[in-house]
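There are structures below to look over.
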Structure 1
Amino acid sequence: MTANTAANAPAHKKYPNLFSPLDLGFTQLKNRALMGSMHTGLEEVEGGFERLAAYFAERAHGGVGMMITGGISPNEEGSMGSEMSTPEHAEGHRQVTDAVHAVDPDIKICMQILHAGPLAHTPTMVGPSAVPSRLSRLIPNELDEAGVQKQINDHVNCTKMAKLAGYDGVEIIGSAGYLLSTFLVEKTNQREDQWGGSYENRMRFPLEIMRRCRAEVGENFILIFRIAAMDMLQGGMSWDEVVLLAKEMEKAGATIISTHFTWHESAVPTIATMVPRAAFSGVTGRLNKELNIPTITSNRINMPDVAEQVLADGDADLVSMARPMLADAELVKKAFEGREDEINTCIGCNQACLDHGFEGKEISCLVNPRALNETFLNYEPSTAPKKIAVVGAGPAGLAYATVAAERGHCVTLYDAGSEIGGQFNLAKQVPGKEEFYETLRYYSRMLEVHHVDVRLNTKVCAEDLKNGGYDHVVVATGITPRTPEVEGIDHPKVVSYVDVIRGNVAVGKKVAVMGAGGIGFDVSELIMHKGVSAAMDKEVFAREWGIDFTNHPRGGVTGVVPQVEAADRQVFLLQRKSTPVGRGLGKTTGWTHRMSLAKRGVQMMNGIEYNRVDDQGLHISIEGVPQILDVDTVIVCAGQVPKRALYDELADSSIATSLVGGAYEASELDAKAAIKQASELAAAV
């Protein structure tokens, strides 16, 4: 579709497409920036709607044109934690809609209707057939005719209640392996009645929901249908089926088609940091040309220039940025004002957002711990500014220094190194983690904006701090890699992960990596990588994960064989624990790292006992059986220990001293915990 824009609207010089209004006929969107749906887990907690109201209102102040809530179920059997089916439910949501419209009546807020189907957290869950999701141990209850009609009616009622709650529209999700999408795909819809069999019958269920919802709410209400434009399933939806469904949704009354990519059980990453920016927008672009209503595209669009290019290319009429607006509530406003270098960019890590959501925890953001905590974590101006020294410019030190300085404290930041970033300077070297450069760019700019006195290449001692006139000292000196007590650990074959990542040592053709935590996986990825990083090249990404964007076979992946170039090395990734290797990685991204290494031929071994290192290689035992790994390099990734010497030296001084980040807790490198802890302490100092 070629979207209509408001006549005579002045064009933004740098982002003319992003900041052009969009005419929907009965209403208008102020710009093309959409805050997409993110589950929050707050709807059912005490005070949750107050927190949600503050969260959405802050994004409204940030300049977004439209926003969509986290998924809300139309009934109990489809719930993942929250439901909208009664006027009492609507009353709670009214706090959210009122807060947004109080900021700007022109900003639209829509509620996502998400019936989880086979992914619901209840034994009463339902589906078109008794086919379980690969991600669930439960078998859904197969719907009979009365059950099908109930689900349709419940969607209509949910839409009615959303309108009562003050929402400007709803997004009905028909993708990801949730209920509506399971009707569309043969493997999950094995019915032989009017709701199954031919594709025309299989799409009848979501179409009937759209028709009846439109009849219920009338013409002047936004109805968005979220379609699986490329579901990444073997034997999934064909391109012709996607187009047909979208066109029929337009006829049934949809205002906008929102494109989604993948089911949760798909073996293709779509949201991890290893995915190129705007990797899937071209799929939306093809669909856009088939429709007369606007389309939304999404996934890994995290900066305004990326959004502008997507729109300029005609790949969509609206750009969804969900996690990026967790990371920075003012992303749109900063883009409009030309302050892009001040944007706290989403790095696609998923650690505090999606991982928390799938673990039943409250959601926030690794790079912005204020996200969804706006009612109690605020950086208010200090009434008694202090002179503060922060020692260590890693993630914790940077967070503390910038927050404290923002509040008006006089902050000096010391680091013995030549650049800020600490462990992030290692992470950014790993293929697929290039987004870490953005976080360091953001902090570098914040140090300037808030006038932090940065002193690099400066090793400061306790006496310097005691004599420096400081009211408060923050020790953020980080960690030291742990050296395991293994015979021969000082053998020339043995090297540290730090030296490997920095390129200070040569790595041989046969390698053992001692330790299979996040660093062990990163190092293995680095030394087995060959060519351009998939995160930086859409074609490489498609080839490595078996996606055919050109021909769009069923699901985009059917019959496509992944092809991965790997370095000429044999690598053993070793773990002491007997649990599966990589189990401790993030819930939503850990599987991608395991698959990536497996495709590159890395041998992952657990239950390892390290015996010794000598000229023969690494001697290990597995279940008491000794063996020798004939390797020429042993890379130690065996954890870390805190660097607390400076803190201990300050213990007897009269200066108030805080310990943050890895220096406080180094059991596993955790930037999420480090930035959160430092930000909270700086907010309170």
Structure 2
Amino acid sequence: MKRFNSVLIANRGEIACRVIRTAKELGYRTIAVYSDADAGAPHVQLADDAVRIGPGPVGESYLLADNILAAAAKSGAEAIHPGYGFLSENAAFADAVESAGLVFIGPTREAIDVMGNKAESKRRMIAAGVPCVPGYEGHDQTDEVLLAEGNKIELPLMVKAAAGGGGRGMRLVHDYAELANAIKLARAEAEGAFGSGELILEKAIIQPRHVEIQVFADIMGNTVHLGERDCSVQRRHQKVIEEAPCPVMTPELREKMGQSAIDAARSVNYRGAGTVEFLLDASGSFYFLEMNTRLQVEHPVTELITGLDLVALQLSVAQGEPLGMSQDEVKLEGAAIEVRLYTEDPSQDFLPASGPVELWQPATGVGVRVDAGICTGQAISPFYDPMVAKVIGYGPDRESARLRLIEALKETVLFGTPNNKNFLIQCLEKQRFIDGAATTAFIAEEFSAEDLQPAPPSFADSAVAAVIELALEHRKLFDHSVLVSASLKNWASASAIVSRKQYQFGELIHDLGITPTGPETYRVFDVASIEADLEVVMLATDLSIDNNSAKVMVDGATLTATYMSPVKGQLHCSIEGRGAFFKDMILVDGVAEDAAGGGRVISPMHGLLLEVLVKPGDAVVKGQTLAVLEAMKMHYEIVAEIDGTVAEVTAIAGKQVAADDVLIEITQQDEEA
């Protein structure tokens, strides 16, 4: 194989940073690519060189093979690492890279072609004797045939995009009457995400574990597996928590699954890093799901229990080097658990969110690893997947890894955009997860809609936020004062100074009075209730806008608070991992903006309107689909919240819309009477 000294990373975010770090450590020259939306992103700053490849939308930048190859030619790159997503499992791209005289750091076109198509890979696995889920993976893709074959499969059944993964182009069907619409939506989503509308149908295995085997192969045909990962905790068929080893794995089962994974890889003359995914049922039977012909998002847990750097191994294999290890030499030690930090709102059915990163502060410490692709001051774009970081806990056993991960999440700070940090902590603290008994039904069965609503801050946390906010105001005034002694802080010749702050969280209002009782000591009380009365002491006197951290004592208990104040009267604050946004309602006249009523249908996020299904004069009922929005790689059905008649449609199919744009106006049924 051709030797190389420079690598272009055809990706973005945390995986681009991850690959760049290892490549640089090994002495390679690294080249980043970026869209206009990523011009200031960390992966661009980290690389030795960077090349612009187009506007923000992926279809105009990261998915354009010609732009990537042009960037490689411009920068003098000799090899391309595709990361995951985008073009990483595109056989034509791998072929084009090698035709351009560059090294593709990944498998051959044949392997990508076969394993990148769920229908073809399943046919190949059946031929190779690998256990598979019963279903339909035929070439005839007409609606009539898919409906007929689907009606032969026992319910519930899955409709899946043959060419994709990550939960896109996938629908679960519980009633045959839903099948036609599921096929339509899955095909449309698959065509938009992968450029292919081919589908397969499979019997849904109820409450399985999702267990995958990491495989590695060199160009000489040496193939090993590096143990398994349990990826059962998912939502919308996208992984949320991954761990290694699997809590219910036995040496005998690992040997069987590992050998099946090796057989699968060898059947397509595989090279490099790959993952063979299986569904594991309660009886110990397992079924081939798919093979991902790339590095996985969750590869860090395998690295931590094997001591291997999988990116370094990828680069070595791409250079034509042998693996340098046999199966007997692969040792698994300890346990690791990874969670995916998404910018999404769990309380709004995990709706992806874009917005500013006002403060990003990852955790540190023993047994903690954070792979991230964001920085303070950056904006989360609506054009890309909402996963912004991975937080991993590692220890000698599963429980120590779990506890370290929980503490790491509490220490991690992401202010400015809604995210799932608190939800991740909730998952890790569920008894079912502690027992190692989570299946793919875990989230659906363990969380109700009420469970996903954020808990309002306690009075004590509001008191801490109020004191920090007041201290910041004092600091700002002092910095702009001349010849004023710091010892005069909080001193008054008349009666005690009383400041007031009012925070609202839904129907809960904390109306606080703050009175200094010493230079750094405050009495905080509820204006409406004499029962809530606390002493708050600022233990750190160097409080400032730039410091972002404070030690406080509340009624004798010492707490750590991380904060960020974007403007006066607003404070992001995380106290011992409990984060909230505190907005002083007094500064805005105590009036919050009214949310749009049910008759005003607004866009839940930035995105592309794919379909508008109603017109003025149409009668609609609550729950009826009004439009379909594409955002952050997913399709979302926008539904009516009330019965009524469509009065106005401002939405236009094929146009980009912003979050909170009014799309449709509905006159409520009782207003028409």
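Out of 1, 2, which structure matches 2, 11, 18, 18, 15, 14, 11, 7, 3, 0, 0 when P(r) over Cα pairs in 5 Å bins from 0, in percent, for residues 137-248 alone is calculated? Of the structures listed, the value fits 2. A value of 3.8 was derived for distance in nm of label points 7 Å out along Cα→Cβ at positions 121 and 553; which structure in 1, 2 was it taken from? The correct label is 1.
For structures 1, 2, which has the highest computed value of relative contact order in percent (Cα under 8 Å, 6 or more apart)?
Values: 1: 12; 2: 9.
Once relative contact order in percent (Cα under 8 Å, 6 or more apart) is tallied for 1, 2, the winner is 1.
Between 1, 2, which one scores greatest on distance in nm of label points 7 Å out along Cα→Cβ at positions 393 and 657?
Working: 1: 2.3; 2: 4.0.
Evaluating distance in nm of label points 7 Å out along Cα→Cβ at positions 393 and 657 on every structure, the highest lands on 2.
Comparison across structures 1, 2 (criterion: distance in nm of label points 7 Å out along Cα→Cβ at positions 153 and 577) gives the highest value for 1. If FRET efficiency 1/(1 + (r/R0)^6) of positions 73 and 329 (r between Cβ atoms, R0 = 25 Å, to 0.05) computes to 0.40, which of 1, 2 did it come from? The read-out comes from structure 1.
FYI, it's all coordinate maths here, none of it is from the lab. All values derive from a computational prediction rather than experimental measurement. Cβ atoms are built from the backbone, for glycine too; each structure is taken alone.
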